[in-house]
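For reference, the structures are reproduced in the following blocks.
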Structure I
Amino acid sequence: MRVRYASHHVQPMQKALEPINVKLTEVVSSILGVTGMAIIRAILAGERDAHQLAKLRHEKCARSEAEIALALAGTWRPEHLFALKQAFELYEYLHFQIDECDRQIARELDRLPDRSDAEGIATTPRRRGRKPNDVRFDATAKLTRALGVDVTAIEGIDAATALVILAEIGVDVARFPSEKHFASWLGLCPRTARSNKTEKRRTPRKGKNRVAQALRMAAQAVGRTQTALGVFYRRIKSRIGGRGAITATAHKLSRLVYRMLKFGTEYVAQSLSEYEAKVREKLERSVRRKAQALGYELVPRGPASPAPS
């Protein structure tokens, strides 16, 4: 919630920069980055020299100092600087509260009993850089100790998703007899309406289950990866569209999470070659079954003979 509130104050900062002719949004990808925040702080501290402001550019910024200086030739009207100051202070205060929330979450995780073995469990290294709204502590290690397994090893599930799982479900999934019951409780199973002898598939049950929402977001993220789960997402998307692919992938993620929490086993990622071979084998069985029903027999084709010269 605090993250959402803080994001509401980004646009007022951008709108306050426009009347004073500071085109910061045109030379940096985000005013919330290292370069953007350093320049805004310097402006509010009283710096007005465009070249001095441009020297605050981060070394990895795509634009040069000269280009940034051209965008910082402001008019510096006091009423617009006052609006920028208020929006920036609100943004900073909300992020101070977010840091306090992170520290409190870390303390609560430290109070949970250690369910990992005596030797500890190796956590999965980060596959990407830090995002702006990530927690400010090593949540993966603390979550692994609390859950007994590293659920972030599953593609698409990060520390934020694992925190939602821990907060909503806890460490014990014994209340769900099977992974099918767990997925049904999350509302990730397709519904079938039956009347007489006619069956009609309906959309999954609607609800505001926070775990299901987090897994759906994880499914969207995993759909952009070159993994077995990513190929599964794209294969389902080509058949029934993006909405159905998100539900199907979130359903698969929920079953993986259930197995890890239920049996305390580590996640073993399936390779792309294994997944593609499995899909091919399933397709071959389907084609052979259809050919047999039509009275045909499939014969594997040998290697192509070289064309005559």
Structure II
Amino acid sequence: MDGFSQVLGRSGIAHSILVGQLIGGRIDFSQSFGILTTGLYVEFAQVLPYVISFYLVLSFMEDSGYLPRLAVLLDKLMHSVGLHGMAIVPTLLGFGCNVPGVMATRILETRRERFIAATLLSISVPCMALNAMIFGLVGKYGARGLFPVFATLAAVWLIGGMLMNAILKGESPEIFTEIPAYRFPHLPTLAKKLWIRIVWFLKDATPFVLLGVLIVNLLYSSGGVGILDRFLAPIVKTVLGLPGGAVAALVVGFLRKDVAVGMLVPLSLSLKQLIIASVVLSMYFPCVATFAVLLKELGLVNTAKAAVIMAISALVVGAILNLVL
């Protein structure tokens, strides 16, 4: 890659887009933000190993017959947020990628349940790519960094679900599901399922990761970040306690949240700011791919309602963290 950088003259628009900015005269794959550097590094080096691990465990749980049992065990908890136990399936899928998670809400019986499940997924269930970036961002602080982030998201899932369950009219039906016998998964089938899911994830995620990196470069080179910074600075700085440089991450988060979290690395944020930024980026909007699926599954009106809930809850929770931490 250094040779390619020299061919491009180590500067200029093409170099900025493809290779990115040189950090200390060298390419930094996590901070240069070129399509061929950070774009590919985030997807294949930082995110993919976690995605493979998650889908391996999920496929094993599916093929062993454990998922229906888990649904029955969690049915009482799920009813507290207006869902029944089978909602654990889209929730678990959401931890891999929110797109199949939202699509899996089709297994729920009522429109009310599908709305609650899809909204909770978008707000408080970080996908594996986002989880990988959060671990990379605050994992160096150990439990001091990770616990506040995931405890806050868990509290938002529970409290947000209880509020929607109380406000939205309707009831949650009881769970009726077949409990299959335990069995050891057929390994060739499990391997094929794992391969299909990994290929699907790469096809879905890679274009948005590269597009997100490209937009970052264009925003910086065109001065767009400065305009957005002046417009959003009162909210970002005063309410959330974050520096102006976090504005670009919030914008890119709509395309790809894991890339947005990675953009926080060069800002030298304090632990408090890292926790707030990680939580707000997880909550405020899903990535554009998930947003497109929400429109398809919920319709325009319900998607707009969910978006309002996301924006308000992210702002309120970020402000509370800014005051409490």
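None of the figures in this text is laboratory data; all of them are computed from the coordinates on show. This structure is a prediction, so every number in the text was calculated from the model and none was measured. Cβ atoms are built from the backbone, for glycine too; each structure is taken alone.
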Q. A value of -21000 was derived for helix-only ellipticity at 222 nm (-39500 (n - 2.57) for each DSSP H run of 4 or more, over all residues; to 500); which structure in I, II was it taken from?
A. II
(Q) If you rank structures I, II by distance in nm of label points 7 Å out along Cα→Cβ at positions 40 and 232, which sits at the top with the largest value? (A) I
Q: Consider the structures I, II: one of them gives 26.7, 86 for Rg and Dmax of the Cα atoms in Å as calculated from the coordinates. Say which.
A: I
Q. Between structures I, II, where is relative contact order in percent (Cα under 8 Å, 6 or more apart) highest?
A. II
**Q.** Winner on FRET efficiency 1/(1 + (r/R0)^6) of positions 112 and 144 (r between Cβ atoms, R0 = 35 Å, to 0.05) once structures I, II are ranked, highest first
**A.** I
